[in-house]
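Please treat every number below as a calculation from the coordinates, not as lab data. Note that this is a predicted model, so its numbers are computed, not measured. Cβ atoms are built from the backbone, for glycine too; each structure is taken alone.
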Structure 1
Amino acid sequence: MSDPTADTPSTADGKLPDTDTPPDAINLNVSGKELAGPERGFGQLWRKTYRISLRGSSATPQEVIRRWKTNFSNYWPEGSDFYGSRPRIEAGEVAVINLEGPAGAPIATGVAVVHADDHSFVFVTPQGHIFAGTIHFSAFRGGRDAAEATVVQIVSLIRAGDPLFEIGARLGVIHRQEDEFWQKTLTNLAADFGVVGQPVELESVLVDRRMRWSAAGNVWHNSAIRTTLYLPIHALRRLLGK
């Protein structure tokens with residue numbers, strides 16, 4: 001992909017558009033934000049690879065991706081929600097997500113789908129997300145199981161979005177939760193294809209240990225802070241039915 005953001009919808013000023021969500025969703029920190037790939041984050045740059053083999057299943061990579069794009073949110077761990085703007089994952093979609101934060105409090109943010117085909121799809125995070133980066137989802141025949149099984153993989157190239165999120169990353173809390181999140185996601189997806197008990201492989205590589213101090217001001221967009229401040233308003237709106 002020469003331009004990973006080419007299929008991303010935006011307003012005339014390059015900001016992400018509004019996305020309709022159910023009343024219970026916290027629709028925050030997406031509309032009006034810009035995309036923030038790894039080059040716009042603050043913290044250390046990591047490449048994380050999560051991989052599971054669908055050993056024992058006859059599913060092809062195309063079948064896996066097709067079902068994954070249609071049922072994406074169903075594979076997420078309980079406590080986090082994905083509110084897509086379309087029935088399935090497609091290039092150009094902007095989705096609101098409500099995540100369970102490290103302390104159990106919700107974090108409202110989102111993602112943009114910048115690429116999708118029969119074998120993969122790619123997300124880019126917006127300003128304010130915990131991580132600034134890209135997440136690549138794919139399925140293929142390969143590795144030790146090349147002759148018999150489809151391998152499902154998630155590769156993220158991420159750095160903490162701002163200094164506060166980098167503190168959480170350095171303490172291990174944010175990275176641990178991120179790893180558990182995608183490991184559970186792949187476990188749930190595999191179970192949908194009848195594969196149970198297969199381990200999820202994890203490879204974590206520190207690509208760049210430097211911090212980008214020029215991006216320290218990203219804390220202004222911090223989704224955890226903004227969500228916490230918005231929660232009383234959200235509760236009042238639900239109470240009043242608005």
Structure 2
Amino acid sequence: MELNKRSALVTGAATGIGEQIARRLFAGGAAVTLVGHDGAALERLRGELDPEGGRALAIEADVRDEAAMQDAVRRAVAGFGALHLAVNNAGLTGPHDTLLEDLSLETWNSVIETDLTGMFLSLKAELPAIVAAGGGAIVNLSSANGIVGVAGIGAYTAAKHGVLGLTRAVALEYATKKVRVNAIGPGYVATPRMLEMPREALDGMAAAHPLQRLATREEVAEFAAFLLSDRASFCTGGFYPIDGGYTAR
């Protein structure tokens with residue numbers, strides 16, 4: 001219960017990595033605000049985590065909408081008295097195996113607006129609330145692709161590199177305000193959506209890691225919880241790959 005008496009907000013919490021992180025933070029004692037674009041899925045998760053309704057809140061919001069994110073943070077503070085922790089996970093990959101010259105401006109904007117601008121708007125809403133609570137911690141989801149180049153997913157790779165730069169800048173800006181900000185970089189993760197892919201594709205992704213497997217959602221969530229906890233009290237401005245050796249090559 002290392003997060004007992006803390007209030008946390010998780011974006012992209014309806015499915016995948018975000019869902020598992022929300023589950024881990026709740027299990028660690030935090031009150032959790034679940035934010036995402038699928039209100040029904042968020043409400044199902046809230047009901048599963050917290051049937052009594054006292055320690056979980058579901059809010060349908062688009063991270064690309066500044067007013068929506070400001071409102072989500074206000075509701076989190078109103079519901080739980082403060083905001084101490086945040087995990088900015090919402091994002092999309094966009095098309096794969098697409099040369100930059102074949103990438104439409106519409107697709108580029110969609111990925112950048114969600115993965116990078118959405119991160120900016122989430123942080124902009126969260127940081128003042130966390131400062132007002134006396135400090136806390138934030139984990140941003142970058143990717144192993146945030147520090148290496150990957151052909152065919154230029155927009156996603158650019159956005160995840162941008163998340164790392166934004167994380168470092170914000171960590172420096174808020175270090176004296178008792179807010180720690182770090183980024184994690186998962187490799188390929190065995191999310192339910194990922195596991196719907198053909199076996200051949202999954203085997204190829206597993207082979208991209210020297211450990212010869214995909215990460216589990218639980219492994220990513222556990223590391224996020226560590227960085228949010230007081231066990232990581234001297235960690236800020238960092239990038240932590242969870243990639244089975246992918247970026248060591």
When volume of the Cα convex hull per residue in Å³ is calculated for each of the structures 1, 2, which structure yields the highest value?
1
Compute distance in nm of label points 7 Å out along Cα→Cβ at positions 32 and 224 for each of 1, 2 and report the one that scores greatest.
1
State the single structure among 1, 2 that was used to calculate distance in nm of label points 7 Å out along Cα→Cβ at positions 24 and 208, giving 4.1.
1
Here helix-only ellipticity at 222 nm (-39500 (n - 2.57) for each DSSP H run of 4 or more, over all residues; to 500) was calculated and came to -13000; which of the structures 1, 2 was it taken from?
2
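Ranked by mean count of other Cβ atoms within 10 Å over residues 56-63, which of 1, 2 sits at the highest value? Each step should come with its number before you reach the end.
Working: 1: 15.9; 2: 22.5.
If we compare mean count of other Cβ atoms within 10 Å over residues 56-63 over 1, 2, the biggest value is for 2.
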Value 17.2, calculated as mean count of other Cβ atoms within 10 Å over residues 40-47 from one of 1, 2, is from structure 2
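Matching task: 1.9 is the computed value of distance in nm of label points 7 Å out along Cα→Cβ at positions 48 and 80. Pick the structure from 1, 2.
Clearly, the read-out refers to 2.
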Using relative contact order in percent (Cα under 8 Å, 6 or more apart), single out the structure from 1, 2 with the greatest value.
1
Here mean projected area of the Cα convex hull in nm², for residues 120-175 alone has been calculated and equals 4.7, so which of 1, 2 was it run on?
1
